[in-house]
1. From P, Q, which structure was volume of the Cα convex hull per residue in Å³, for residues 63-246 alone = 115 calculated on?
2. Where is distance in nm of label points 7 Å out along Cα→Cβ at positions 95 and 143 largest, in which of P, Q?
3. When mean count of other Cβ atoms within 10 Å over residues 31-38 is calculated for each of the structures P, Q, which structure yields the highest value?
4. State the single structure among P, Q that was used to calculate log10 I(q)/I(0) by the Debye sum over Cα atoms at q = 0.09 Å⁻¹, giving -0.43.
5. For which of the structures P, Q does the calculation of log10 I(q)/I(0) by the Debye sum over Cα atoms at q = 0.13, 0.27, 0.29 Å⁻¹, for residues 127-190 alone return -0.54, -1.05, -1.12?
6. Assign the value 1.2, calculated as distance in nm of label points 7 Å out along Cα→Cβ at positions 87 and 207, to the correct structure from P, Q.
7. Going by mean count of other Cβ atoms within 10 Å over residues 23-30, which of structures P, Q comes out largest?
8. For relative contact order in percent (Cα under 8 Å, 6 or more apart), which of P, Q scores largest?
Structure P
Amino acid sequence: MALTAARTRLYRDGKLELEDFPVADISEYLADESVTIWLDLRDPDPGHDDLAVLSEEFGLHPVAVEAALQHTRRPKLARYRDYLFLTAYAARLDAVSGELATSGVAAFITSQALITIRQDDGLDIDAVVQRWDETANLAKFGVGYLLYGLLDYIVDSQSEAVQSLDDCMEELEDRLFDGVPRGLEVQRRVFALRKSLVLLRRIVFPMSEIVGELMRRDLRIVGDDLMPYYQDVYDEALHAAERTDSLRDLVTSILEANVTIQGNRLNVITKKVTGWAAIIAVPTFITGFFGMNVPYPGFGEKAGLAVSVAAMALTGLVLYLVFKRKDWL
């Protein structure tokens, strides 16, 4: 039975024994209770036999198998009679565009096997395998060891995305007060980051609850020896969730500060326009007054022209100095 992009690993008595062996042999290996299996399927085709192997080799219910393809954009942990079903999402933030990329993984957790199903390569499964190899001393703990490496990678990716969002928002705060008007640019950036933050909160918040659920002793996934490792993942997931809350407050503050700064700049512009309009209004008034076709002191004489010009210049200068002192110009 051929599968598309399938990877396999077999651990026996806590040691890696086989890799990339035929999927059809899995049921035979599972007859040995000392064996732990990992099967990874990338972009399985529901129209072929890619998912049917899960029912045949592992005895998974077809409805649960179909659920593995229905990514709900929200992590969850479902309990079946003999296995668990987990969905979670790795995350990566593009610091340039402010867009958040997520990649989901569905996992079936049995007493002897971890089956991961991915839609794409956004979740770097090679990085997960590397973590397993770096903690090979934990392989004797079976499925709990494999699940720990997967969850540790996912939570780390989410924490890095939270940190990247934090860095982007700090940079945005600096732009607000750099003296160069960036109202529209800042607003676009804020909305892009807020959109990414909403998506990130949706996939980060349930993780601490999921890890905490997996640590329950009645599930028999995490033993006493693995408990400190899962506790570390739980603490990191909880910390990431708390930071997303603070980032939500921060992005709201940035939006409000941007509106306030734009309002202040508009007030400054209004004051300047008003000041210049007042200065210009004086000569307009004087020329209009002296332009009346009625006699007045100095009418028709050069002295009258000199007085009007001097009055315009002096009044304009006085108004300019007054407005400048009041910081209107």
Structure Q
Amino acid sequence: MLEVLTAFIVTFITMPLALKLGSSLGISGIDIHKPWKPIVPKTGGLAILIGAVTGLLLNLGLGGGILPGVIAVSCLIAAAVGFVEDFREEINPRLKPLLLLLPSLPIILSGAFTPRPVIPFLGKTRLYRVYPAMVFLSYPIVCNAVNSIDVLNGSMALTSLPFFAMSMAIFYIRGDYQALILSAVFLASLLAFVPYNKYPARVFPGNSGSLFTGAAITSIAIVGRIEIAAIIALLPQIMNEMHIIFSLGGIKSAKKFKARPLKMENGFLTASEEVDAPITLLRMLCAKAKIDERSAVYAMAVISVFTAFLGLITDLLFIEGAL
């Protein structure tokens, strides 16, 4: 597990450098959920990327086959889209999903997928023509879902970690130790990021970090054949994104809407009462209540742990025996 330890250490020691880089280049954002509105660098994704990719390349060098390299390229493409958005504030919301189709290309071109997913109650299916299209679409869906839940200090990392823990448990039970190591590399990198991003955050992951993580989740789900478990584990992120899209009336930039999903009252978060405000998971959690930021993040993390547990149980009951 040298790769895992390396990913953690490299991420942890490069995070201060990423923080300083963001401050010096002005790649920062306003932490709008703090009464004092601090300016926070949003370059934490750079350290997450460096740490995880270092771990993947080490695994490649230690005889891990082509999968570590394929997954690394896929995640780097997604991160590149995020870096563009971090620099120019925002990509056209209709163009962004198209750009996020690109991370699927390394997986598809390398053939690092099995078009025979096991579906509960149906068993092993043969989706030779449909599955590649599903791979294409999965990246913009999951990447945007992970990105959209990055609204509070620690929310992206703490809601993504349960997926990687779930995937590691599944791979351990299956005896797929290569996939287990790949999942552990990403988990280690995110864990090293948490101390810098937890309340009060010293650095944000930025779009680069959240899209990189979304691509990592998608890649692990596809190459590890845990598609159904992943969908269940990611229900909070996916439903959050779907609610946003439907409440905005399509794929639009929420920044162009004056109504915000949350408002601050005496340092506490509470749901907006404006009818046209976007509907989000956080807004529902804060409905008719006043919640401090840390409690809101913990609530989101607990929900993610629960759905990841459901994903694990579903895999054990319906998938394992049919593989």
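Please treat every number below as a calculation from the coordinates, not as lab data. Every value quoted in this text rests on a predicted model; they were computed, and no experiment measured them. Cβ atoms are built from the backbone, for glycine too; each structure is taken alone.
1. On the way: P: 115; Q: 124.
Clearly, the read-out refers to P.
2. On the way: P: 4.0; Q: 1.4.
Biggest value here belongs to P.
3. Working: P: 17.0; Q: 12.9.
With respect to mean count of other Cβ atoms within 10 Å over residues 31-38, the highest-scoring structure among P, Q is P.
4. Values: P: -0.60; Q: -0.43.
Structure Q accounts for this read-out.
5. Working: P: -0.54, -1.05, -1.12; Q: -0.48, -1.03, -1.05.
For log10 I(q)/I(0) by the Debye sum over Cα atoms at q = 0.13, 0.27, 0.29 Å⁻¹, for residues 127-190 alone, the value -0.54, -1.05, -1.12 is produced by structure P.
6. Details: P: 1.7; Q: 1.2.
Considering all the candidates, the number was obtained from Q.
7. Values: P: 16.8; Q: 13.5.
Going through P, Q one by one, mean count of other Cβ atoms within 10 Å over residues 23-30 is largest in P.
8. Numbers: P: 13; Q: 24.
Looking at the calculated values, the largest one is Q.
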